[in-house]
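Each reported figure results from applying straightforward, stated rules to the coordinates on display, with no laboratory input. Quick caveat, the model's predicted, so the values are computed rather than measured. Cβ atoms are built from the backbone, for glycine too; each structure is taken alone.
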Structure 1
Amino acid sequence: MNAAFVTAMLSAALVAAVPLLLASLGEATAEKAGLLNLGIEGMMLSGCFFGFLAAYQTGSSTIGVLAGVLAGLLLGLLFGFLSISLQVDQTLVGIAITILGAGVTAFLYRDIFGRQNPSAGVDAHLVNIPLVESIPVIGPAISGKPLLFYIAWLLVPAFAFMLNRTRFGLNVRAVGEYPFAADAAGVSVYRTRYAAIMIGGAMAGLAGAFLAVIDLQLFQVGMTVGLGFIGLAIAMVGGWNPWRIAITAIMFGLLRSLGNGLQILGVDVRTEFITMLPYIGIMVALVLLAGRTALPSALGVPYARGRR
């Protein structure tokens, strides 16, 4: 195994893991609060499209990323209004948002761009880290990445602190486990769940914006190809722990980038098989960990004050 192979695999894996990491951190926050967000795929896809559109129109990657976050945030609010305020079944709401995101983005892209396949052509703000890039093998894989890449990994300790060391994190865990007890203690279940799903939606939109604006700098219809659902599964496999989620995201990033490494080694493997690996991996992980994962007690259960 040569150094070029290890560097290429690690570099591609870390970049491929970023959308999964961002989406999973947001999903973990929502699920900790008792909200099962199956609309994460639609939120990611909306972040991809509206982020790309804003970046293409303005020539600014920053505006594109913010537009992607806003798109995810608005869909998070829609999920909250339907599932928290109106108490519609969360599974149905999530599926509807995923279908909505796929349909609207496909329609708008074809209506605006027709048969064109333009590139955003924006500055991704690459950051070189002098001391790190001189480290053999690992340095070139870590240094020279977009600014948002580093921000994404710094969000891991930030979310760990927020969920485990702050009053908001305590409230999130309380409304996800014992919402009636939390309400009796003076915690607003509705407000906390709204905040959690807004974070979940914004993070899904950010994941989509990273994919379309920073990484690929283009949009394709249905380009997330199930990444949102993998992110949802990673949140569960990682036990809603940001550090474990980060490790799991890297593992699936390795599976997604395996094709690049095999090309360097000169191994001829069908592309379809490489594409299948992340999905096979997540199914195996879920089967192996199904009995060890304790779901939040109130996950997917609507809350109505005064009714048990």
Structure 2
Amino acid sequence: MKLQDVYAYHNLPFLAQKAMEGFITGNHHSPLHGFSVEFAEHRPYNPGESIRNLDWKLLAKTEKRYIKQYIEETNLRCHFWIDISDSMRFPEKQELKLKYALLAASSMGHLLHRQRDAFRFSLYNETALVWESDLKSTRTHLHHCIQAFSPFWEGQATPNSETPFAYTDLLKGVTRRNMVLLLSDFLFDPSQNREDEFWETLSYLHYLKCEVLLLHITDHPQERTLKMGEQPIKFVDLETGSHIKLHPNEYADAYFASEQLRISALKDRCNGMGLRYYDCDVAQDLKLVLNHFYVERARLI
């Protein structure tokens, strides 16, 4: 599923479920087996053992007693930190980055629910922790969370909070060896000096031995290369409202080089802290980010 094909639809719960089902269908061997039911192998039955896992069909065919053994799957605790700051609303009318983050997180929530893994969502911007859910694994919990996303998906939510916010507020409920996913464009307002605080929070997650995934969400053609046509364009800072008018082609090369340096520094910092970094383009099929998530989850069980 590609965001450009579905972003105009308002039914986020339906789209999230279809994205998850499309991901499963695309795998010849489904990655989802349910909790503690994946068959591993047979072993001989020993007299006196419980017959609960005896393979009765095999007994009927061979008159030999074998026990079916299963792979016990570990319940995971997963936390989603979703950036809903104004820069995530680029392009301004389509809000593709924000919608990509919400759809990806909702689809991963479906995957976790099927595995009976507990998950928690937190929506934040640079000034407020706008909304957060409980840490649960139920279908009702999933439905409640995706419904809470819907106003942001539809462009109807206008979060406004004067409550002081610190990135450490996102650590609520995070314990050792949890999984934490950050969905953001990782653009920081230099006037607020919040970037150091952000990295200190991730350093604490590393101390807790959490598996941390940074999903860097951007609109590659426009944000990485300034492919915006041949005419002069008025650029507006969605965070501060300041603006400037210039010709994109005149600055494309210098801007591309600067952006590559910023991304390289971001990757180096992640590698140095043992964090997983994934570059996500809003034009890519959502299956790619779901596959990244599933591979990392599989490493923890």
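Here FRET efficiency 1/(1 + (r/R0)^6) of positions 65 and 105 (r between Cβ atoms, R0 = 35 Å, to 0.05) was calculated and came to 1.00; which of the structures 1, 2 was it taken from? The read-out comes from structure 1.
Which structure, out of 1, 2, was relative contact order in percent (Cα under 8 Å, 6 or more apart) derived from, given a value of 20? Answer by label: 2.
Have a look at 1, 2 and say which one yields -22500 for helix-only ellipticity at 222 nm (-39500 (n - 2.57) for each DSSP H run of 4 or more, over all residues; to 500), as calculated. Of the structures listed, the value fits 1. Here FRET efficiency 1/(1 + (r/R0)^6) of positions 121 and 177 (r between Cβ atoms, R0 = 35 Å, to 0.05) is compared for structures 1, 2. The highest value is that of 2. Matching task: 0.70 is the computed value of FRET efficiency 1/(1 + (r/R0)^6) of positions 145 and 209 (r between Cβ atoms, R0 = 30 Å, to 0.05). Pick the structure from 1, 2. Only one of 1, 2 returns 0.70 for FRET efficiency 1/(1 + (r/R0)^6) of positions 145 and 209 (r between Cβ atoms, R0 = 30 Å, to 0.05), namely 2. Structures 1, 2 were shown, and volume of the Cα convex hull per residue in Å³ at 164 was computed from 2. Largest in distance in nm of label points 7 Å out along Cα→Cβ at positions 17 and 49 among the labelled structures 1, 2 is structure 2.
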